[in-house]
1. Using distance in nm of label points 7 Å out along Cα→Cβ at positions 10 and 82, single out the structure from I, II, III with the greatest value.
2. Taking volume of the Cα convex hull per residue in Å³ as the quantity of interest, name the structure among I, II, III where it is greatest.
3. A value of 40 was computed for relative contact order in percent (Cα under 8 Å, 6 or more apart); which of I, II, III is the source structure?
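Please treat every number below as a calculation from the coordinates, not as lab data. Note that the coordinates shown come from a computational prediction; the quantities given were computed from them, not determined experimentally. Cβ atoms are built from the backbone, for glycine too; each structure is taken alone.
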Structure I
Amino acid sequence: MKNIFEVVIYLFYKYYNNGGTKIIAYERSLQVIFLLLLINSFSILQLSIGNLWIFDFLLAGKTKILKFAIMAFLLFSVYYLLKYFFPKRNIITIKLQKEKEEKFKGYLLLYIIMTFILMFAAIISSAIN
């Protein structure tokens, strides 16, 4: 599983390693992976549970600033865990054969499309309920 994540991060790194994003290619790659994981997590929670009660439990009775601090802590901790488990030196040393890279790009595109379909299904589901 870790190898798959490394390849996906590498593909995004290679995409962002051009032009104006060359300086922040690794960070941008992690942000995109994090965003996709976040969208999938919230969509699956919404579809399976029906509402995001976990956040009601965590944030009930808290001030607005404390709610923001809790959410920021949760989000930054997941981002830094990604950064810890997939260091830049491992990502930039990945070498893929051209045909494998094209195959993974196709799978990645399919995954992104499925992520957005899942997200729209969750939005429609929450609108109906």
Structure II
Amino acid sequence: MDLVKAWSIGLLGYVLGAVIDAAVAVNSGAGDRLTEVDGALLWIALPALVTFLLITLLTDLAHSAATDHGRPGRRAVAVLTVPVLATLFGIAVGLARDSGTLGMVTSALASSAGTAAGFFAATWWRRRASRHP
């Protein structure tokens, strides 16, 4: 049940993040700048990085690590499944829509970096909390 709870929180975070990212980009008129490097970094990579960092942190918080002592693989599956699948989904949509390579690559790299940063931050936080009860 912990897995379903973690994945549900992660999926909800992904959907909310995607809607907010799209709304900000559309309302700011960023459309023409998305094909340039600075526009892709500002309007695609940065929101993806923040969104995936938060998704990973929230998923980790939703997953109860109390049941995972001695089973670090279960925590990784619980925490990383949604962000990894969401990143692959973004790549698949980009390929199917024949989106620009710059936007697709920056999004995938930023999503991966946000996921990794979120996972390592959550791991650090859990270790810190376990040493200082």
Structure III
Amino acid sequence: MESEAFTPEQFKNRPAVAQVDVDLRKWLRGISVEKRLAFIRALWPLNYTYSMSLARSSQLPNNHVEALLVEWLHAAQNSAGNGLVALAPLLGEARFWKVVDASDLTEEMRSFFYLYRKSYRRYNSATGA
């Protein structure tokens, strides 16, 4: 499999053709973890939502997902909060919140995570989930 089959620049916008998305995800899972991380990191400034989606589906080891989370929390893109919360199932809730709590966040990100955690706990308490 050609290691340079895709470049981050090709994905400034999410692909309109589903097969391209499937091929990219398959290609990512077929290359080394270091190359996967490099691709996902290079894609972040171009298309952070797609970068987070690829991070969730590319079968990265937990320590690498945690490293990406820390990087992305420090990047302080306030609109990325919802996508970052989607990394919680990969790391586990306790580990995710431990990383968030230990990070130096902007005031906006800190407020987002505070409100999210508060509403999430209330929802879980009400539903018993």
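1. If we compare distance in nm of label points 7 Å out along Cα→Cβ at positions 10 and 82 over I, II, III, the biggest value is for III.
2. Numbers: I: 140; II: 106; III: 117.
Checked I, II, III; max of volume of the Cα convex hull per residue in Å³ sits with I.
3. Details: I: 40; II: 36; III: 20.
Derived from I, not from the others.
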